[in-house]
1. Could you tell me which structure in 1, 2 was used to calculate distance in nm of label points 7 Å out along Cα→Cβ at positions 73 and 185 as 3.0?
2. For Rg/Rh (Cα atoms, Kirkwood Rh), which of the structures 1, 2 scores highest?
3. Can you tell which of 1, 2 yields 21 when relative contact order in percent (Cα under 8 Å, 6 or more apart) is derived from it?
4. Please state which of the structures 1, 2 yields -10000 when helix-only ellipticity at 222 nm (-39500 (n - 2.57) for each DSSP H run of 4 or more, over all residues; to 500) is computed from it.
5. Just checking, which of 1, 2 has the largest value of mean count of other Cβ atoms within 10 Å over residues 57-64?
Structure 1
């Protein structure tokens, strides 16, 4: 596992131009070689955009897989590079004044969907407020430790994805702290509700709603997306 950790560290420290080149190779693989990511992407596009032609959906699928290839390297870079490097990547921020004005000394629930570089958003947020979030250890212990260490920089706290973790999240909200929740995780059957999404009934988590309701939290949606 140490070998994998060193490889991830090496990839994350690569110059940006080299990462972009390797991202193109990863994208080519995702498009050409049959794989689960490509299959799920195409299926989702068929379900969400049945009115589009097959060619149009294929174009969207290629764009999505290209973004996935780039995201692979940007996430790793965020883990292993100093926070100052990540801060310099943020060029434009929308809603910061509102966030600072509304959330100060109040329970703050930030919904962070898997859009763009969610790791970068967490690093950026720590400049303004530390946060608590749930964390499920990865299968590779060394990589899991690397991710945990990266997310805990700046005084952030990670709690387990268990009932005890939910209690800690709720407790910190009631103490007027900030919490990040990933709202697009698929819940277990019985832990969510079926809600309409692109014309389909989709199993949707209810934890964010319950947290906001029980703590009277200010709710924000965040994302760090590529602009160039």
Structure 2
């Protein structure tokens, strides 16, 4: 790119060219703190107690394990607990492959953060596509399904009992979106779909995609959601 400037003044003029976007190689705080490697190596490096940091954009993913209660009843607490712990390790692996990090676990669910919607989508796709293989390797629990929901937007980073955590509408909406998943699918919001990198990724694949307009508890209106089936849509 060539820029030409002409000075029509009688005196010298100073011209300043400023880049308003991050360099592609820049490592922002939002990116670094999302990485699983950072969380593992520097678990104490968090926001100071009582402080809050606004993050312009963060992709948030929630999972849930459908039919896990029935699993505990069927095979007993020790074996079911072992499966859930193995499933956590499986999810962490998928998250870390795509520049993400697990923020916390809740029962048999996780919350993970990513620097972009495409990172979150690709991590979710990997989880669903290899889920059947994982279940067969750990006891043929093929009735268990992963439910995954994703939203992207601004959030607030805080210190929650010595660990980095996120709060705000983006996190609440991502959790509600996960509740709309059926299992084997990935459900995400319009904000995620509008990401140009997400659109390019979706155009490169050939999966069923359903459009959902549903009320979400605590959320105004009826947000438009998108549901894809990376491992194939089950027969009705």
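Each reported figure results from applying straightforward, stated rules to the coordinates on display, with no laboratory input. As the structure is a prediction and not an experimental result, all values here were calculated from the model. Cβ atoms are built from the backbone, for glycine too; each structure is taken alone.
1. Numbers: 1: 3.0; 2: 2.5.
Clearly, the read-out refers to 1.
2. Working: 1: 0.97; 2: 1.08.
When Rg/Rh (Cα atoms, Kirkwood Rh) is computed for each of 1, 2, structure 2 gives the biggest number.
3. On the way: 1: 24; 2: 21.
Going label by label, the one that fits is 2.
4. Numbers: 1: -17000; 2: -10000.
Answer for the origin of the read-out: 2.
5. Working: 1: 15.9; 2: 25.8.
Largest calculated value belongs to 2.
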